[in-house]
1. Which one of P, Q has FRET efficiency 1/(1 + (r/R0)^6) of positions 25 and 185 (r between Cβ atoms, R0 = 41 Å, to 0.05), as calculated from the coordinates, equal to 0.90?
2. Have a look at P, Q and say which one yields 15.6 for Kirkwood radius over Cα pairs in Å, for residues 41-168 alone, as calculated.
3. Using relative contact order in percent (Cα under 8 Å, 6 or more apart), single out the structure from P, Q with the greatest value.
4. A value of -1.29 was computed for log10 I(q)/I(0) by the Debye sum over Cα atoms at q = 0.14 Å⁻¹; which of P, Q is the source structure?
5. Starting from the value -23000: which structure in P, Q was helix-only ellipticity at 222 nm (-39500 (n - 2.57) for each DSSP H run of 4 or more, over all residues; to 500) calculated from?
6. I have 0.85 for FRET efficiency 1/(1 + (r/R0)^6) of positions 9 and 281 (r between Cβ atoms, R0 = 35 Å, to 0.05), calculated from one of the structures P, Q. Which structure is it?
Structure P
Amino acid sequence: MAPIRVAVAGSTGSIGGQTLEIISADPDAFDVVGLSTGRSAAVIIEQAKTFRPAIVAVADPTARNEVSEALSGLSEIEVVADATEMCDIADVVINGVVGFAGLPVTMATLSNGRRLGLANKESLIAAGPVVQPLREVDGAELVPVDSEHCALHQCLRSSIDTNREVSRLVLTASGGPFRGRLAAELANVTVDEALRHPTWSMGPKITIDSSTLMNKGLEVIEAHELFGTPFDEIDVVVHPQSVVHSMVEFIDGSTIAQLSMPDMRLPIGYALGWPHRLGTPFGTIDWTQLSQLNFEPPDRSTFKCLDLAYAAGRAGGTAPAVISAANEIAVDAFIDGEITWAQIHDVSAAVLDATELSQPSTVDEVIDADRRAREDARRVISGMLA
């Protein structure tokens, strides 16, 4: 059997690095044909020397020149600016780009009728109305890499007719570093405290989102887009052990859950191998050591970003793009010490409340909504600083 041709967008990040780790564990099964980064020249140079892809994409011009010079002796590697150039030479593209910047790779992969392993939730959340038609392109497949949505994907494989048999989807949340703490106790939390996730090792943006539960709210929107499930049939439950990654409840009262120890290599490998499973196990549970599994409802009065995301999802149209963009700016401002942790919600809520929503039909309309939301978020933050 010919090896699976893989392109990794955001190869220098957490998801990208773990993807290449999986591939290294079974090199005969995979052929890396593309790698991309924003500006991490040194890392992608070493990756390119190891995997020898046909295309290396570097967005930042200065970093691209550095990469081109370093790889000039490897004639089989073409260094380009646009990561979408590698989307038509791969069988599967893992999109690990952080934030709205991942949208072009999502669009190009599906447009080319390829399998998309999607770790970049923002592109589907923000641009759902324009991404959804591309899922109908011949050959196009979308396999979620988020652990929760991968879990739902696995659970739904057991259903003969998901539209008829499913009662609700249940997304699990670890609760983040501030689980159990009240709003008054979180008034002066630091960036370092917000980055201390109890079970997952992730990038700073998604870790901060986990601390506010915005990450879980965005995952609710993503679940709606992925599986077509109404928002009233998508629930969130806090599960601090992060062993049950999500559940599907069926109309006869049966619940199917996907369990594994926290390890992002499992959902990444699931997307790489789909519809088959890889032979290398990740996240295997030692049942002699796992003593309990706890569940509790989320504290919606303290972690207000969860219901804010639900509201944006129900509003539809450009609302998810607006909330996603505003939240990105707010998180950056928190990391930079400009606003407090609680104000991440306040910025996002203010932008959503002030925005005139519409139903986008083109990528340009989504990009415009994203741009305006970022500008509005910066103005709100400037008012807080005045």
Structure Q
Amino acid sequence: MNDLKILAGYILPLASSLLCFSLMLVNYLSSRRKASSDKHMHHVMMLYYGLAIINWTNVILYVFFPTAYAKVNASFYLCLPLAQVAFYHLVYRLTDTEGQGFSFIHYAIPCLLFAVFGVWSLFVPSEIGLSLSVSRGEIQSGYKAYSVLFAHRMEVRGFYGLVYVILGARRLIRYKKTINEYSADVERNTLQWAHLLIILWATVIPFPLVLPFVAKNMMATSVIYILHGGLTMVKHSALCYNMLIGNYVVFSLEKREQEKSARLSKVAFETYIRKEKPYLNPELKITDLTLPLATNRSYLSGFINKEYSMNFNCYINSLRLKELEQLRRAHKNDDTSDTDLIYMAGFSSSHGYRRFLKTREKTD
């Protein structure tokens, strides 16, 4: 039973990587009409899970089959840091409010590191590589520098993890300040699940740094690495689930033709809002209003802040609250559940409705 627990600590994260990769691939193939932004994120997701599959396969080989690992050890130097970059790439895309695009220099550095280690490995005798794998990185006579580079792969992974956790957290903070001026979908705006993933990501950083202090003959059974695998599995599952259900808001840039804005009067604006009731759309974005109002996002956002002393998100959800009150008072809705009325008022969920109420209470 103890052996099964140990094996599960390594198999479960590999299995979760394979399952999530398969789900994302099926979803991608069955949704060919998805927007290009969604397709881009699907590509990044599949890259991330593909790298995770290679990583955990390498871990199992290293711990249980060192002879086989000696033949593929260079791939570990590529995938360990590259997986951190791929996850940050996804966070970057989710929080991209300016459309600047992701710099692929982030991918170039791990690839360069892999090239150096891979080429170097070609000049190292196979028996030295095998001895390094079997001994878990003990310094080999005449190959000290190579041995040190081999033995410090996990520290490199830990360093990359720390750097990109900080970068990812910074982007989420900036995103939180911007999203309320763009989208009125309370449920999806928060990206709370992404905050949780950042925390999980940060939690597993110490594991690679602690492992060198674990006795080499205890590595396979160390609860530290088994716990690492469990947290990784949770991270994989939470990420896949939220991406599959579309629990995020992607910023879309306005077209050039809409950048020149006309003056907007309060009377005209409120007449449009009263007649068209755009707030009944739970996924309403400020860019959905720019074309019918002949203006642009920046002007409209500033207009709402100036005229109503609140951001776009708060303004639209305040209208939804008023709509909900009217729906509750209407006799024809006496037999309608409160949850259904919340949806009818334009809220994407009852949870989002309660979240907005709490936010409003804090600001009042």
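Each reported figure results from applying straightforward, stated rules to the coordinates on display, with no laboratory input. All values derive from a computational prediction rather than experimental measurement. Cβ atoms are built from the backbone, for glycine too; each structure is taken alone.
1. Value 0.90 for FRET efficiency 1/(1 + (r/R0)^6) of positions 25 and 185 (r between Cβ atoms, R0 = 41 Å, to 0.05) corresponds to Q out of P, Q.
2. That value comes from structure Q.
3. Comparing P, Q by relative contact order in percent (Cα under 8 Å, 6 or more apart), the maximum is at Q.
4. Corresponding structure: P.
5. Working: P: -13000; Q: -23000.
Computing helix-only ellipticity at 222 nm (-39500 (n - 2.57) for each DSSP H run of 4 or more, over all residues; to 500) on every structure in P, Q gives -23000 only for Q.
6. Working: P: 0.85; Q: 0.15.
Source structure: P.
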